[in-house]
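Novice: Read through the structures below before going on.
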Structure 1
Amino acid sequence: MQRYFSSKLDNNKFILNDDDIYHILRVMRMKENDLIEVVYNHELYICKLKLNENVEVIIDKKIDNTINEEISKILIVPLLKENKMDLILQKATELGINKIIPVIMERSIIKLDESKEEKRIERWTRICKEASEQSKRVDIPEVTKIKRIEELKDLEGNKIICSTSENSLNLKNFLNNNKKYDKIYMVVGPEGGISPKEEQKLVDLGFTRVSLGKRIMRVETVPLFLLSALNYEYME
């Protein structure tokens with residue numbers, strides 16, 4: 001059953017955005033009385049479609065869909081080429097990321113154009129929304145404004161940097177030694193890696209250097225490896 005998110009409820013009817021209505025009518029080619037899932041305020045509903053002049057989404061029943069996540073997972077990722085960024089956003093959402101913080105880094109190929117920042121964040125959020133619908137989530141990861149490393153101070157929780165430094169702590173050992181926390185921040189470097197200067201800045205802000213093993217992974221692979229490891233570690 002197809003899932004959509006709504007932010008407005010009016011007299012037992014949900015209001016969907018224009019893109020969702022187009023998807024219902026033109027892509028899925030749904031008919032009168034077809035059922036869909038709608039998420040509203042992190043709660044799940046089964047709804048029936050009425051196709052009049054406008055598409056009406058009428059509540060049929062509410063579904064108990066309580067999910068208790070042990071930790072909140074936050075990904076700190078540099079500005080990347082569009083295809084790599086899109087892949088990370090989509091797959092990280094499927095793997096349960098809660099928040100994504102884009103940051104400016106020295107070795108990022110993509111540079112910040114402040115005039116395009118708002119549209120860029122809107123696009124990233126839309127990708128996360130579609131991935132949340134596909135993976136049957138009841139929430140959409142938050143994509144924050146683009147930040148600089150200096151703005152990552154005062155973050156509460158465990159904080160790691162994916163590093164190739166020789167004095168990095170093995171990820172497995174880090175997870176074994178840090179069982180009691182409710183948030184984990186994970187920094188991934190750009191294509192050219194995090195510069196030594198930036199890595200030291202992050203260490204000074206309380207981040208721990210963590211190694212993912214001997215293999216050097218592509219930037220788009222690292223978040224998926226991290227989240228898969230976390231999901232396995234905390235799987236019920």
Structure 2
Amino acid sequence: MTLILNSGFTLGPSVILKSNPPLLNTGSMYFDGSSWLETLQASDLTPGTGDFTAEWWQNMDPNSGENARLWEIGLWSGTIWGVSEEGSSTPKLLYWDTQSVSYMLAGSLPLNIWAHVAIVRQSNTLTIYLNGASIYTNSDSQNIDNSGNIPLTIGAESTGNANTLWKGYLTNFRINSNAVYTQPFNPPTGPLTADLNTKLLLLADTSDNLLLDSSGLAHTFSQNGNGVVWTPNSPW
């Protein structure tokens with residue numbers, strides 16, 4: 001008879017000590033509907049006319065502002081780059097805004113549940129994925145440029161307008177200068193990583209790393225409103 005115990009060693013021919021897999025450091029930023037983040041170091045985040053991927057995990061509260069801005073560079077209607085998730089009630093609609101051109105998706109966003117969103121441009125084709133499934137595609141050759149270094153905000157417009165405040169959990173927010181996904185895919189099963197194409201990566205994996213940019217480019221964020229807080233809630 002073989003005895004299995006929790007450890008990482010083998011003691012003799014009949015006793016196998018089995019180790020548990022290591023636990024991941026995971027967590028998320030919680031936006032209470034009165035808080036948002038801002039970085040003034042945003043000139044290197046926009047892709048120009050090149051390929052890009054913007055992706056994140058979100059768990060959105062239906063009580064978000066009517067014109068909730070998940071992330072945005074610039075103010076509507078002169079938005080340079082960003083995402084709104086809007087609606088006076090449920091469902092919320094996803095708006096993708098670039099250079100004053102808005103793409104509205106008719107499908108609804110999942111609420112009170114974790115969902116993975118990825119917006120990808122490859123060779124002038126824009127595709128939006130929800131939980132790995134393509135929900136929108138269109139041609140897109142716009143020059144998305146932020147040479148004026150307009151701030152990036154997460155969770156609201158930079159004015160803090162109540163109608164733009166987003167409420168919910170957000171984690172693994174990453175911007176890459178390449179097309180990470182080129183066809184439907186299975187959503188990530190663990191925290192994202194940075195590579196040479198990563199321009200921004202907010203993992204929020206621990207309370208100490210709440211606003212840490214893990215891309216290696218050291219973008220720093222300031223707190224606004226009540227302040228975004230860390231929670232252990234995550235998609236994994």
Structure 3
Amino acid sequence: MSGGTIAFVFARGGSQMKGKNLRPLAGSSLLARAIGVAKAVHGIDRVVVSTDDDVIAAAGLAAGAEVPFRRPAALATDAAPEWLAWRHAISWARDHHGAAALERFVSVPTTAPLRVPGDVEACLAAYDEGRWDVVLTVRPAERNPYFNMVRLDADGRAHRAADPGIRIAGRQMAPPMYDVTTVAYVASPDFVLRAEGLFDGRVKAVVVPKERAVDIDDEWDLVTAEAFLRRMTGKE
């Protein structure tokens with residue numbers, strides 16, 4: 001292909017889980033793990049960290065990424081949609097290197113430390129089919145709104161969250177559901193700049209096994225990731 005692919009790792013300093021992006025997992029920080037996987041992916045030309053934080057920037061450089069800009073503070077708050085940080089990164093790449101430098105936009109979040117390069121490569125391959133604005137990753141859901149998820153009315157009465165109109169006696173009869181996970185995103189830069197969110201366009205999902213799709217949101221997730229990592233590396 002002509003044109004380039006930059007993998008961005010978005011890592012702001014003010015995460016709700018204190019210091020999350022630099023938290024260690026088996027001796028390597030979540031940031032370093034994301035950078036390491038991105039650098040190992042066939043088809044990625046550069047790895048760039050988008051951050052507002054000097055400590056994270058230094059850690060990104062030490063892990064082998066580029067940190068050529070700082071994310072504006074207004075795009076690094078809890079309330080700021082990461083979609084806007086994506087736009088900022090795309091605009092930076094085009095302003096400094098031209099549109100050809102970013103034919104495919106890739107985000108490799110720090111929050112999915114058990115991914116492997118092949119998971120990201122599968123997303124790139126799906127995007128290169130030419131039919132999708134965005135490719136994201138999903139894992140089989142633990143709960144199903146057609147079977148074992150409920151909503152409560154004002155009296156506290158439970159109702160099935162989604163009603164398929166037929167009696168479902170077991171989970172196997174329910175339509176399969178998936179959780180969106182943060183293993184990787186691949187998108188058209190033009191789509192990100194014009195749309196307001198992921199599902200404004202044509203979205204393709206790549207299914208990733210549960211053990212490689214742990215999302216780190218809290219301390220329990222880190223414990224879970226450590227357990228899966230020990231199993232994956234045979235160090236139980």
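Novice: Out of 1, 2, 3, which structure matches 71, 40, 35 when Cα extents along the principal axes in Å is calculated? Don't skip to the answer; put the middle values down first.
Specialist: On the way: 1: 64, 43, 31; 2: 71, 40, 35; 3: 57, 42, 37.
Derived from the structure labelled 2.
Novice: Of the structures labelled 1, 2, 3, which one yields 4.3 when distance in nm of label points 7 Å out along Cα→Cβ at positions 29 and 157 is computed from its coordinates?
Specialist: Attributed to the structure labelled 1.
Since every read-out is calculated from the coordinates, none of them should be taken as a lab result. It should be emphasised that the depicted structure is a prediction, and the values quoted were computed from it without experimental measurement. Cβ atoms are built from the backbone, for glycine too; each structure is taken alone.
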